[in-house]
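Dropping the structures in below, format is structure tokens.
Every number here is computed from the coordinates shown, using simple stated rules; none is lab data. Not measured: the values here are computed from a predicted model. Cβ atoms are built from the backbone, for glycine too; each structure is taken alone.
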Structure 1
Amino acid sequence: MNATLSREEFGALLKAALEELDDEQRATYESHRIEPEPCDCARYNDDTVEPLWSVARAGAECLAYDDEEGEFGTGVLDDGGVLRKWGTWGTLATALKNFPDAG
């Protein structure tokens, strides 16, 4: 599975987004961050999945980047690891205001 953005492209995007965080947002991010990895997303609540870049986890809650929307979002992974219940929030800073506790 390959996300639309390359690892290098996403790394540059994430680096810029991290520079915009205040201390509280950065602390939230750092306490839940994972090495960016693709995760499956069922965008239309069916069995068709698309890859997103996942950057943080708290149990089943996931913070990911949706390159189709150009926004960070939060949601809940199902038992198979597919992001099904989710929504986008815009910037990483705004998404972190809704993470953890996305669902």
Structure 2
Amino acid sequence: MSKLSADKLTELVEHNKQMLRDAEDGNWEKVTENELIRQQLLKVFYSESSEEYEAEDIINAIQEIFLINQEMTRLVWKARDKVKNVIAELGKGKAAINAYTKHMP
């Protein structure tokens, strides 16, 4: 594998790791921004001949990215559930306010 190819593969994996760190920090705006960059890195990677990469390096990178994606998915679901709970609590508060104002003289 050429040095340039190795660098691109490493950059792709490292970018995924950074996205995971951003997700762990709850910085979803940054994750969204970085997803666009990740898509570009993937396009570059897939546009090159697979002969430029060692099969073992590709397998290792894909496995690492897969594990990162699984963890990011778990974090997304956790954040989604948190937002659902906040919305539910706001709905309860709104219902309480409506009930209170409805019975005011």
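Annotations for the structure displayed:
- Here log10 I(q)/I(0) by the Debye sum over Cα atoms at q = 0.12 Å⁻¹ was derived from just one of the structures 1, 2, and that gives -0.33; the source is 1.
- For FRET efficiency 1/(1 + (r/R0)^6) of positions 37 and 93 (r between Cβ atoms, R0 = 25 Å, to 0.05) computed as 0.05, the structure of 1, 2 it came from: 2
- Winner on relative contact order in percent (Cα under 8 Å, 6 or more apart) once structures 1, 2 are ranked, highest first: 2
- When helix-only ellipticity at 222 nm (-39500 (n - 2.57) for each DSSP H run of 4 or more, over all residues; to 500) is computed across structures 1, 2, the figure -31000 traces back to 2.
- Mean count of other Cβ atoms within 10 Å over residues 5-12 derived as 16.1 - corresponding label from 1, 2: 2
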